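Heads up, there are several structures right after this.
Each reported figure results from applying straightforward, stated rules to the coordinates on display, with no laboratory input. Predicted, not measured: the structure shown is a model, and the values here were computed from it. Cβ atoms are built from the backbone, for glycine too; each structure is taken alone.
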Structure 1
Amino acid sequence: MNRAVKIGLAGTCTALLALGGIGTYNVVHGLTSGSAGDAQPTRGSTFDASEMSGTPPTGAEAAKLTRAFLDSWSKQHLDGAASDTDVPDTASQALRSYADGLRLKKLSFDHIVAVGPSQVTPGATKVTFDVTAQVAGGTWTYSSAVAVLKSTHGQLAVHWNNSVLYPGMSDGQSLVAGKLPADPDAAKVVASDGRTDLSGFPSLRDIAATIRKNAKATGGSAETGVAVVGGDGEPVETVKVFIKGRAPVIRTTIDADLQKVAENAVQDTNLQGKPAGTVALDWRTGHILAVAHTGDDGDIAVNGIKSPGSTMKIITAAALFDQAGLTPDSPAPCTDSLMANSQLFHNDPGVRADPGSSLAQAFTVSCNTSFIKDGFHHLVRHGDASALHDEAVNVFGMGSWSIGGGVATTDPSIPADAQGGDQAAQFIGQGKVTATPLFMASVAATVRNAGFEQPVILPGQHQDTAPRPISPRTAGYLQSMMRSVATSGTAAPRLGGLAGVGAKTGTAEEGDHTNGWLTAYDSRIAVAALVEGGSSGVDSAGYVVRRLLTGN
């Protein structure tokens, strides 16, 4: 994740604190200047690194110089401290940045100990020490170290790099203290309850990460502490927290309880590990309540673009009602096979021929030939087969939706210029017709709500409208027909006995296998499921949909 929000410090001082405001250096634990017999190496600002001694400074020499360096630093004699280093100008600037960035009030050092040869700086002796700094927001303590060098002329110098200020700091980095605004990358994307973190759901981790990048977080409180920042002020690491902040949140429409059910539903053992995807909507508002999927091809719940099979008969029936004036009682003979535009169509296994079938009866048993015959006869005019496309766009809101938060979804497709056999195949959700569980859940929601509400995952997200509302007459016809599918038709083995449920099953051929579909609604939600490789809609997607409708 990019951490693009800079740390802002409330009331940042623009001038260095008065030197008298910095506390004095504390000499403890037997800090001495060496015995009378010790060699007295020189200190100076002209240390020449090209004339390094072959022998590192002794521990006593290194400790003595370090004490002098730290003494000057604690008293804020910064030029004096810098003169004890091998690069005085660079050190002086960094020491001032340290005081400014931390809004330093008092600085002291303790436990100054030479610990032997440096493992990082060849030819140097390492000296460790503890730091106590009173900074904006509180008191910060940490351990640090320096490497002391010696020249052939006996000069000693602290080898300067930014890690002298704080271990591990790189060149160009600095320290700041005070109120640290909540990191936007730490924002929690939560369910509609305002608490449940969506990243805890396997199917929503990528969606949550995308929303975190693109949606505005609210609430939260700033931390108070110390942080390392880059040269441009971007946060690198928080190294001390005085007062813990509260992460801002991005609230979504997801129902945490239903999402748990959906996660389990796509793992149902009856699916035998086949890739599955499901979406549940609040049909009153279009709010996305659950999204779950399995498989290795990404999120097939919102991007699994497949032929929807007989679930498309919902839209076909709506077009026959709206554009051809048919009713559920209109004739729709169900034959074993049918030739249309030189292509032979069959019914799914188990569908019995019924020459006297009505449209409602054909819908209940999902007779392909009935819908191809009526669709081809009533909705294809002089070679123009755009009626199904128009119904999907104008009444069911088919289009390029933005569900919010930058979450990508794949658009359904019902070509307006279908040719050849596709002119007939489209009426049973085959040919070049494609859809996602997200779209088919919305189709069921439009029927139950008697109006289209575009699916969204963020409350308040803009929702596109359909050019024309579904007529009460058409909605009533479809509700009655979908209820029959659930109680006595193709969905009854899974959904029979559930109160207020309307449904439509679908089985779509794809290459050498079939995909199972089922879309349904009850008094609370609309849901659709797709199972790749499912033998039929009811015996694959049916298990997923039932669990969502029953909540277990």
Structure 2
Amino acid sequence: MRAMEIYKKWLENPYFDDAFRAELKAIETNTSEIEERFYRDLEFGTAGMRGIIGAGRNRINAYVVRKATQGFANFLLKRKETVLHDSKEKAVVIAYDSRHFSPEFAMETALVMAGNGVKAYVFDGVRTTPELSFAVRMLNCIGGVMITASHNPPEYNGYKVYDETGCQLVPALAEALVDHVTSVQEFEQVKISSKKDAIEHGLLKLISEEVDTPYVEMVKQVSPRPDLLRDSSLKVVYTPLHGTGGMTISRVLKELAFSGLIPVAEQMEPDGDFPTCKEPNPENKSAFEVGLKYAEKYDADLAVATDPDCDRIGLLVKKEGGYEILNGNQIGTLYMEYILSSRKDLTENHYVVNTVVSSDLARAQAQHYGVRLIQTLTGFKFIGEQIEKDTRHFVMGYEESFGYLFAPHVRDKDAVMGTLIAVEMAEYYKRQGLSLLDVLETVYERHGYFVEETIAKKFEGKDGQADMNRIMAKFRAESESILAYDRKIDYKNDNTGLPKADVLKFYLDANSWMVLRPSGTEPKLKIYFSIQGADREKTLEKLDHYKKAIVEKVLS
């Protein structure tokens, strides 16, 4: 059925409320808008779904959330019957961030779960993604849902799903879930309870401090030197970018007696409009625009930003004459150096995990400290999968996309833990007369200079997806006539020992590589560079050479 036919069917459907149909009615003369909203169902992929808020099937709204939840409920109930049996409670945890309609989408999710006889624990206000992951494990549930669009612009929201370990679904489970979701063709298939009935039957329970306190206590345990922050002279600017992290991070640092936290007042309150930052993404220096003013005003040693659901963290480090933003690999390098050098119990069985698009410097660091490095595909679910195989020897995991984890009690990125470790390591090195930039330089001098850069281009809408597919197909089939490289790894077609994925990696020389990969969460094609050289200047020159030789060929 074509987009216009589906649009007219929705416009006349009495299942939808008046406000929803009025929004549809308002676009009846805009054929391109109708096409964009109705040419497909909002994709439910391996990381759940994420989209622009609005009426339409290629939008996120209460009705799309209901259908997705019915599919997820069917998936969970079958999994409990065939795999989990009585080992888990027939319940899920639901959390949400500060985005528009997040509380409403969370309640819709809870009431559909209740309609299917699944108890829903719902947080009584905004909470972080890592606390949701922790709560799934703590409450012994069969799954979890986080309503968030992470660091996307304000017009987006999303729906992330978790299994009984508190981890996002790995491919085999994700494929089974997608089958269940797509099998819910009609809204009438959705079983939904009233809020009153759900409460009366014990299928809806609000949760708060009974999870908050255990989570905070767990986070404090990841500290290698828990007494270090007392009597600190460190000054740290912190912003949650109008998201969920403010309350929890402030609490953790306060309970560890750290007095040097300087909150960015304009950005501490949750606000789905993100009024003081153009894009709430701590990967970008623009997200630090207000925080940088605070850092300069108070002469702070460090500025920290976390994204709206508080699973990613960005750092600005003081240097002579200003502040320098660190990339995700540099932050991971610093975390590895601090954690591995602090632990005295490490054996050859202990391991660190990063991804195939993260820096190879991690391998040299792991070898230096006598631990293993495991590399996975992009997606923190793959790091969570490794933890499940060997919880005892897990040390830390990281992705170059600013996601880090230091304890197995959470199975997703945790910027609450990340903030604690960032502040603690800055204090530790400051007492030795070193900045974090000095520590990075020491690591480079030991292992060689590594420079990484990620270039991303948006390909939005129906045509954008086709363009990304075309580029990947061209480089998969014709790369030898386009690029000069030593070897290629095609994670979709080669036997890599990892799940199949639409990722191409080109080793440009023995120690430097480029990766092409469509984003799994945004309409973007990403080009990753990791370049190694003899010194910083030569490495940067080498990066510049490869960028000039390659980027235009990819994006043309």
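For FRET efficiency 1/(1 + (r/R0)^6) of positions 264 and 320 (r between Cβ atoms, R0 = 25 Å, to 0.05), which of the structures 1, 2 scores highest? Don't skip to the answer; put the middle values down first.
On the way: 1: 0.05; 2: 0.60.
By FRET efficiency 1/(1 + (r/R0)^6) of positions 264 and 320 (r between Cβ atoms, R0 = 25 Å, to 0.05), the leading structure of 1, 2 is 2.
Work out which structure the value 6.8 belongs to, where mean projected area of the Cα convex hull in nm², for residues 208-311 alone was derived from one of 1, 2.
Checking each candidate, the match is 2.
Work out which structure the value 0.96 belongs to, where Rg/Rh (Cα atoms, Kirkwood Rh) was derived from one of 1, 2. Could the numbers behind the result be given before it?
Details: 1: 1.29; 2: 0.96.
Considering all the candidates, the number was obtained from 2.
Can you say which of 1, 2 returns 0.95 when FRET efficiency 1/(1 + (r/R0)^6) of positions 328 and 408 (r between Cβ atoms, R0 = 35 Å, to 0.05) is computed?
On the way: 1: 0.35; 2: 0.95.
The read-out was computed on structure 2.
Given a value of -8000 for helix-only ellipticity at 222 nm (-39500 (n - 2.57) for each DSSP H run of 4 or more, over all residues; to 500), point me to the structure among 1, 2 it was derived from.
Working: 1: -8000; 2: -12500.
Considering all the candidates, the number was obtained from 1.
Of the structures labelled 1, 2, which one yields 21.5 when mean count of other Cβ atoms within 10 Å over residues 120-127 is computed from its coordinates? Mind dumping the intermediate values first?
Working: 1: 19.0; 2: 21.5.
Answer by label: 2.
Please compute distance in nm of label points 7 Å out along Cα→Cβ at positions 64 and 200 for structures 1, 2 and give me the label with the greatest value.
With respect to distance in nm of label points 7 Å out along Cα→Cβ at positions 64 and 200, the highest-scoring structure among 1, 2 is 1.
Comparing 1, 2, where is distance in nm of label points 7 Å out along Cα→Cβ at positions 144 and 488 highest?
Numbers: 1: 8.5; 2: 4.0.
By distance in nm of label points 7 Å out along Cα→Cβ at positions 144 and 488, the leading structure of 1, 2 is 1.
Given 6, 19, 18, 13, 12, 11, 9, 5, 3, 2, 1 as the derived value for P(r) over Cα pairs in 10 Å bins from 0, in percent, for residues 48-335 alone, which of the supplied structures 1, 2 does it correspond to?
Numbers: 1: 6, 19, 18, 13, 12, 11, 9, 5, 3, 2, 1; 2: 7, 27, 32, 21, 11, 3, 0.
Working through the options, I get structure 1.
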